[in-house]
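For reference, the structures are reproduced in the following blocks.
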Structure 1
Amino acid sequence: MKVNRDAMRATLSRDPRVEDMMNGLQAVSRLPRRAYRDMRRTVALARVFVDEVVRPVYREIDLAVHRDPEYVPEEFILEASRRQIFSWWIPKLFGGHGMDFLGLYPFLEEIAATCTGLANVIGVHYLGVGTLCASWNAPVINRVLRESCRGDRTGRPCLISLAITEPEAGTDVEEPILLERARVGTTATRVGGGYVLNGRKVFISNGHVSTWHMVIAYGDRRNPVDTTVMAAVKTGTAGFSFGRKEKKMGQKACVASELVFEDCFVPDALICTSPEQYGKSGKSQRAVAQYLIDFVVSSSRAGVGAFAAGAARGAYETALAYAREKRVGCAPLISRQWAQVTLAEMYKNVNTARTVYMESAFANAMKGMFKLLYMRPFYAMLRLLPPWYFTLFAQPFINTRMATRLFRTVYFEKYTDEEAQATSGWASLSKFACSDLAVETASMALSLMGAHGTRHDSGAEKYYRDAKLLQIYEGTNQLNRLNLFKNLVARDMPEVRLFGREDI
């Protein structure tokens with residue numbers, strides 16, 4: 001058969017959809033071999049952690065928060081910190097253990113398969129880590145992450161939260177097009193050598209238990225996209241206080257907090273991003289704001305997919321165990337054909353969810369927030385050199401403006417729209433597809449188990465409560481469907497109006 005190779009190459013270069021299908025295949029050839037070994041090691045670590053720490057306490061914690069909404073699982077957080085879980089995935093460059101970031105996703109699935117709430121306690125900390133790193137402000141990253149790592153070493157947990165959601169601007173703050181008309185309320189006013197923050201943040205996961213908070217504020221509420229400021233605010237800072245704890249249906253183990261800012265001054269040394277910092281950038285402030293959001297949500301929405309796969313798996317395994325034990329007439333329930341079909345469908349959902357979130361994770365590793373860590377020379381250096389080397393030799397450079405310029409050149413100046421579309425689109429697919437599958441699977445478990453499934457000690461009803469929340473945070477599933485449409489369906493359709501309000 002005669003093949004026109006020039007025509008084939010031209011077709012492939014014009015059609016980015018070919019790349020959309022290749023994240024997993026590209027990872028096979030492009031990612032270092034050790035990434036696979038690290039992932040297996042991470043899963044083993046997670047299973048030991050579940051057996052020794054999570055499974056003995058998760059039901060009691062869920063009941064404790066139900067009885068007293070002010071309850072916080074401090075002992076669990078202390079034990080996770082003693083095992084240095086909160087610094088395992090912080091790069092050695094910033095004082096952490098430098099575990100492979102791809103392994104964080106199956107780790108979270110393993111925890112979520114027992115308790116999504118406790119998985120979220122860990123996952124939200126790394127959401128804060130990711131948000132801080134997405135600013136690529138090297139001195140602030142170095143200061144905050146090294147303090148967090150010291151907290152693990154000393155048994156004094158130093159968690160990091162992301163404070164972005166507002167009382168009247170929830171999902172809107174996660175998309176620049178929507179942010180333009182969002183009713184934002186948290187302001188950042190330039191005063192002397194820093195910014196003064198005023199406003200409130202709500203539904204902030206881990207708020208009450210975190211030491212550092214990555215706070216997103218706006219210099220001009222009428223033009224929030226071009227005046228976005230990210231500040232690192234430490235608990236105890238004058239003008240910063242905690243409000244109420246939210247009463248949630250699911251994932252009760254992870255506290256959702258209100259954060260209050262009243263003339264809270266943050267010095268320039270703790271301002272991660274601001275319009276002034278990007279004044280000489282080759283990208284517009286709007287593009288930088290889009291990239292900043294994309295870096296964060298692309299990694300975190302893949303994490304929600306991992307939570308969802310875990311919740312679906314937990315529901316499936318609970319229903320499977322019940323079907324094997326429950327007798328209907330003279331035979332176990334699992335011998336009934338309808339039960340077998342139901343369990344097969346649940347098994348399919350679990351593995352579909354895992355495949356989707358890992359595809360998103362691979363996109364992040366090769367095209368998104370983690371790509372520098374997976375460049376082979378840099379990857380080898382981070383793996384082979386001991387932590388003290390980075391503390392002694394790399395830290396002085398990290399604390400310079402040149403390091404920040406270097407990171408921002410790699411991640412902002414050289415970041416392409418195609419890379420942003422692939423990572424953001426697949427992240428949204430992971431988020432809404434996996435969370436919908438989790439809710440469906442948990443619902444099937446309740447249907448199969450009947451009245452027994454509604455008992456707290458059965459575990460099935462908790463998987464449903466936990467899964468339902470996954471459809472809401474990290475952008476509602478409706479927003480994520482629109483984001484997928486923007487990035488993967490309509491990217492070559494300039495005539496299509498995106499995120500437009502419906503005419504009434």
Structure 2
Amino acid sequence: MGYTTHMCICGNIYVTDYVDALGHDMGEWKTVTSPTCTENGSETRICSRCDHTENRSIDATGHSHTAIVTAPTCIEDGFTTYTCSCGDSYVSDYVDALGHDMGEWKTVIAPTCTEDGSESCSCSRCGHTEVRTIDATGHSHTAVVTAPTCIEDGFITYTCSCGDSYVSDYVDALGHDMGEWETVIAPTCTEDGSESRSCFRCEYTETQSIDAVGHSYIGTITAPTCTERGYTTYTCSCGDTYVSDEVPALGHTEETIPAVAATCTNTGLTEGKKCSVCGEILLSQEVVPALGHDWKGTSCQRCDATRENPFNDVADGSFYIDPVLWAVENGITNGATATTFNPNGTCLRAHVVTFLHRAAGNPAPASNKNPFNDVKSSDFFYQPVLWAVEKGITNGTSATTFGSYANCNRAAVVTFLWRAAGSPEPKTTNNPFVDVKTTDFFYKPVLWAVENGITNGVDTNHFGPGTDCNRAQVVTFLYRAYN
């Protein structure tokens with residue numbers, strides 16, 4: 001119970017005001033040890049106001065078994081095993097074994113003539129196998145007849161499928177039945193031959209020699225010719241030969257083959273020689289090229305051929321009539337109009353490289369690279385200018401201009417021609433012209449042009465390098481250079 005304690009400063013103490021005890025306020029029971037199948041457990045509870053504790057026992061739970069069935073087999077009984085979670089178990093509910101369910105007998109090892117075989121059968125449920133013996137079958141022989149040959153006896157072979165065999169019933173050999181002798185290798189003049197005969201029933205063969213027949217020659221006459229001797233060839237059928245009875249060669253009888261003169265349009269032949277007996281050519285005729293027309297104006301000087309002059313401003317006796325007509329015939333120029341050539345018209349740089357390009361056969365330039373702003377792809381001189389620059393015939397008047405419409409002077413024309421010819425070295429340094437210096441770019445071209453009859457200058461001592469070239473002069477230079 002509760003009470004009140006009174007204390008004086010003097011040390012005197014007394015107790016009063018007693019109150020009854022409250023009693024325990026116990027909480028829920030809590031498991032301390034869980035019960036098992038065979039052992040009790042325990043639980044406890046504690047007062048919430050003091051440490052008072054109460055304990056009590058929990059009864060064992062008893063076993064709780066789980067059944068596991070083991071089915072019967074062919075030779076083992078079935079049963080049920082009862083097992084508790086604590087590990088306790090026992091076996092009960094036995095069922096009798098089923099017994100084997102055996103299948104059909106099957107051959108394992110086939111019996112032979114001399115050896116037993118075996119067969120077996122198995123249970124369809126467990127695989128249990130039983131084996132038993134199959135008795136040997138004994139021999140079963142098959143007869144194979146071997147007929148007698150010319151030299152071998154005949155007989156019968158008795159053979160069993162197991163390989164066992166024996167031979168019996170012999171018949172005597174027949175002996176050879178030989179045919180007629182036949183030639184195998186025919187005898188030759190120097191070599192023996194051979195013949196053989198064979199048995200009709202087998203491949204037996206007998207061989208004997210045939211004596212050589214000796215040579216038998218036939219003579220063939222080869223008559224003498226102009227260059228070859230005559231002789232007789234004696235030949236045997238075996239191929240053996242020898243030559244005899246020689247006759248000297250007759251020698252050639254020379255005959256002249258007349259020459260055929262070349263004309264302006266037809267080739268000719270030089271004089272030749274042949275043998276009148278055998279026809280052999282002793283001196284071959286060589287082809288003489290056609291001469292080509294020797295034009296003088298509109299008439300050929302060697303034949304009666306003529307050509308048309310379409311231009312009324314190109315006189316028949318002028319120095320440039322042949323160059324003009326040659327240029328027109330070769331597609332180098334067509335004139336100023338259909339009826340005029342304008343021989344005194346000044347030639348521009350564009351005209352000169354175009355004439356050169358056409359005289360060279362209109363070759364295509366290797367590249368379309370064009371450095372000149374005064375040369376368009378639509379210009380008639382576009383490809384000639386690119387070709388001329390590629391070939392080193394000209395580099396233009398500057399790095400970016402060709403000077404297409406500038407007049408072309410005599411120095412430039414002979415320089416173009418010289419470069420187009422491969423810039424050959426002049427054969428001489430003899431320079432008759434006072435207006436041509438060794439330092440001039442046209443020095444070598446002028447000397448080369450004079451050497452080759454392309455020009456002789458404007459007079460004996462002057463070339464006139466700065467003088468503009470007219471159309472008549474340019475085609476004349478081209479004609480002399482290319483014709």
Structure 3
Amino acid sequence: MSKKFYITTPLYYLSGTAHIGHAYTTLAADVIARYQKGKGRQVHFLTGSDEHGANIEKVSAQVGKTPAQWTDELADSWQKLWASLEVQHSDFIRTTEPRHEKPVQRVFEILLEKGDIYKGSYEGWYCTPCENYLDPAELVNGKCPLHDCKAEQAREETYFFRLSKYQQALLDHYEKNPEFLSPKSRSREIINFVKSGLQDTSISRSKVSWGIPIPGDPKKTIYVWFDALLNYATAVGLAEKLGLPEGGALSRGRKFDEFWPADIHLVGKEIYRFHAVLWPAMLMALGLPLPKKVFAHGWWTVNGEKMSKTRGNVVNPEDYAREYGVDALRYFVFREVPFGNDGDFSDAAFAQRYNSELANSLGNLLSRTLNMVDKYIGGKLPGDDYKGGELYAALAAHGPAIDAHMEALELDKALDRIWCAVAEMNQAIDRNKPWVMAKENPAGLEPFLLELSAGLRLVSGWLEPFMPETAGKMRAQLTAPRKTGEKMAPLFPRKEAAKPAK
């Protein structure tokens with residue numbers, strides 16, 4: 001196993017504030033990054049903001065700000081959100097930074113010189129929210145299928161990327177690297193799309209001034225998607241790799257070959273095609289290695305409906321973090337839905353999992369175990385050399401399966417296994433009845449309670465990537481001596497209200 005591990009989220013488009021879908025991707029990357037750090041790997045976790053394009057020009061003008069003012073404010077608010085959700089990213093890149101813009105221009109020059117970018121004209125259907133030309137076959141009743149808005153006829157002189165040249169190379173790569181397109185359930189869609197025939201794609205805009213100017217043709221800007229995808233490379237030293245004069249400073253001391261290729265790109269399914277088709281073709285054109293995996297997860301609906309500002313049902317992750325705690329939010333989104341699938345977010349489901357699984361199954365298990373440890377064996381806890389007995393061995397046996405699920409990005413299945421261990425400890429207490437053992441089998445009581453304490457330590461370690469604050473509290477209570485009779489605050493106080501305070 002490589003010592004290096006490089007994981008990315010997509011760059012979030014700064015046309016508005018974050019919702020639960022954005023948080024889902026970023027939290028997933030954080031969970032995976034924390035897990036890999038725990039295994040001793042040198043983790044680089046990148047997120048950031050996509051800040052160019054016509055939509056940002058439009059939105060900023062509507063609120064009386066320049067695009068630069070608007071994106072400065074939004075980028076700051078997004079970074080504060082990630083900090084509030086305990087996201088420990090290594091880097092936050094903005095596409096308006098020189099370390100990104102300058103190597104993007106150099107890439108354009110290289111591919112133009114090579115002939116993989118050429119000048120022409122384009123006429124076709126255009127979706128303004130997508131900032132993308134659409135094939136007529138993609139339209140649904142003349143509308144963009146993603147944004148449900150009418151596509152418009154547009155014509156302009158443009159630069160094309162020779163995507164068609166890489167059709168067979170992409171298909172060969174998919175076949176030789178079956179993990180590249182993940183999860184498996186989404187790979188067929190991409191393969192069929194590429195097999196149907198790739199067309200060269202327009203990668204410049206004449207009517208969008210808020211973007212990266214094309215070298216030698218400054219009245220045109222580079223298409224926002226061609227620009228944004230390169231962030232994964234510009235953030236880890238592409239400027240120096242390309243030999244730019246200021247490359248070392250722009251790369252911030254990062255050596256491209258030490259980080260690249262990325263191990264995992266995490267994206268939402270709506271942008272899978274850009275990451276699984278256009279991006280690897282761009283890398284092939286540059287002669288650079290491809291990322292090892294592009295993983296596309298599903299969408300969240302709310303009470304069975306699509307999230308939208310019009311419906312007023314956009315879920316703000318901070319509302320739930322304030323009411324239930326950050327760890328409860330982190331737990332819910334990965335426990336509720338198989339990772340990769342679409343999911344439905346509801347207040348009732350959140351409250352039910354919080355009270356039943358967190359407050360009762362886990363929180364109550366910890367508090368009653370430690371209360372019995374205090375009451376019956378004078379607060380004694382297992383030492384570092386603890387070997388355990390039959391119950392502890394059964395609990396520890398879940399470890400390899402949890403690791404396998406985490407490596408396979410089956411985050412929900414990893415939590416299922418952890419909660420199997422929690423259930424086994426609760427069942428062991430109900431079956432053995434320590435309060436009865438204190439009278440009838442006092443010699444067996446201490447070993448049993450030590451096994452429970454050691455088992456809870458295992459659970460705290462498994463939970464750390466998902467619930468870092470909870471794991472820390474558990475470890476502290478399971479290792480540090482306490483004063484006799486000291487009351488412990490519950491891990492998860494029960495909540496009666498099903499709806500978070502806003």
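None of the figures in this text is laboratory data; all of them are computed from the coordinates on show. As the structure is a computational prediction, the values presented were derived from the model and not from experiment. Cβ atoms are built from the backbone, for glycine too; each structure is taken alone.
Structure above, values below:
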| read-out | value |
| --- | --- |
| Which entry (1, 2, 3) yields the derived value 2.8 for distance in nm of label points 7 Å out along Cα→Cβ at positions 140 and 332 | 3 |
| Answer label among 1, 2, 3 for the case where Cα extents along the principal axes in Å, for residues 220-427 alone, calculated from the coordinates, equals 93, 45, 36 | 2 |
| For -3500 (helix-only ellipticity at 222 nm (-39500 (n - 2.57) for each DSSP H run of 4 or more, over all residues; to 500), calculated) the corresponding structure among 1, 2, 3 | 2 |
| Top of 1, 2, 3 by volume of the Cα convex hull per residue in Å³, largest first | 2 |
